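*Asks:* Following are the structures in question.
Readers should treat all values here as calculations from the given coordinates under stated rules, not as data from a laboratory. Computed from a predicted structure; not experimentally measured. Cβ atoms are built from the backbone, for glycine too; each structure is taken alone.
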Structure P
Amino acid sequence: LHAREWIAGSSNLFTLSSILDDIANKKPTAADTFNLYFVPIVNIDGYDISWTKGKRLQRKNAKGVDLNRNWPTPFKNAEAVPLWSELYPGKNPGSEPETRGIGAWLHAKNSELAGWVDVHSVKGLILYPYGDTTQPIGNGDDAKFERLGRNVAAATGGGYTGQTAASPPFGPAFGAFDDYLYRTYKKPVLTIEVAGNHFVAHVSTIRTRGTEIFKALTQFAKEVLIFEGNGGEIVFSKEGNGGEIVVSKEGNGGGIAFPKD
């Protein structure tokens, strides 16, 4: 969702490559049980801009909207966010074609949805709901998410911490993809912030970060199966550059309710 986070996209593709290598070497992978779908880039125009001289740190889409603040959620900023802000959420929730495109795909798959991982950079965090409020989820889900975040963080081999998305340094964050997904579908969702020191990650770190995300997503697949209400056929979909992993299965899901332009 964020154009400048190239290391998130490369980590997604490294995960795909690692899975294919393991399949070729007859090693067990998530693909033994799951169908895997990879969509390399969501914020295509923003990503293209980030290759332009002086625009490497482009975060938003070509229209200047933060796609990870453009989702319909019940909590909003108390004051209007200016157009120039890196966190500008758009004129209304779901106003952007990228958000609508993802939303339409989710709606088409709403009977199969089981979980998601949204990959960003560069804080080394495993974030779980909520990001727009410190109020507990309730119904025992807070403990489930704490366990999910802890186990996925441990699977990376170190350097990652699990916490609610509302915790520092990000919270509160309004209109975020993960909060929208959880409230709509009530399934496990994480935002993984790939570890690092800067958005412009050195090429020498690609393998290390990619391996961490491969391990994290492999563990997430295991955790989804034991998260309440999940099981059966699961589908992963990756969308790079601050991309997402969409995990789906047969079952009941919600729909998309975006306002019209």
Structure Q
Amino acid sequence: MDLLELDEDSLMEIFSYFCFNELLLLSSVCKRFLYISQRHLRKIRNFELDYRSVAGRDNYPEYLRNVFTSLGPTMEAFRFSGGYIMDETLKQHIVDNLAAHCSNLRYLTINYTILTEQHLRPLAVLLATLHHLDLGRCDLTDESLGEFLRSRPLHLRTLAIPGNPNLLGKFFNDWTTARELEQLDLSCCFSLNVQEMDEFLKTAKCLLAVDVTKSLWLERNKDIFQKDGRSIMLGTSLPVLEYYKAG
């Protein structure tokens, strides 16, 4: 019997034995296979893209498009680490596909990947749904990060930007949209001056915890997190998720 003659339940059972990349391949055969494959693939809500595997593909633009069109609409969490030296065209494809297809994303983690205005501007569309954002060790600057954070209304509850040594703290200037932010990780931002947070803290009313390990402190800054009757805890406890990794 031809596979196309089987009913939907039978196809769902058969397709359950295929791996991630086999399902992607089957999705390009016909519309019926596309529907069945996507029903399986969209069970993956937390996805980590394997950079090394994707980078080795000759057809990675088409592959990435298939991955994000299949998983993107129902994806809730995405994680990626590309390394400081990576294919710039590949990086842009990942950013553009994230922006285009992941409209329900709640958690976004990009680490050890240089992100400039060119990458952050398209990603800004995701701020409408994001609750948790981790851009640790992405070589961020005050200018690019400030523009990004001020570009949309925010619903972030946690923001982690550790290990960005070029940040001085100027991005806090005029950032007044962090009204739901509860935790902020600034650890190992060696050039960041904690005093720059003074005005920001007046609008970040929900902030409960900050990690400023290895940031620049002055003696007069020591009570900055205790002003106006507040008691902001030093140290964060950020969400830890399990991811399905493929590429």
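*Asks:* Given a value of 6.5 for mean projected area of the Cα convex hull in nm², for residues 93-164 alone, calculated from one of P, Q, which structure does it belong to?
*Replies:* Of the structures listed, the value fits P.
*Asks:* In addition: Comparing relative contact order in percent (Cα under 8 Å, 6 or more apart) across structures P, Q, which is largest?
*Replies:* Once relative contact order in percent (Cα under 8 Å, 6 or more apart) is tallied for P, Q, the winner is P.
*Asks:* With FRET efficiency 1/(1 + (r/R0)^6) of positions 21 and 173 (r between Cβ atoms, R0 = 30 Å, to 0.05) coming out at 0.05, pick the structure among P, Q it was computed from. Could the numbers behind the result be given before it?
*Replies:* Numbers: P: 0.25; Q: 0.05.
The read-out was computed on structure Q.
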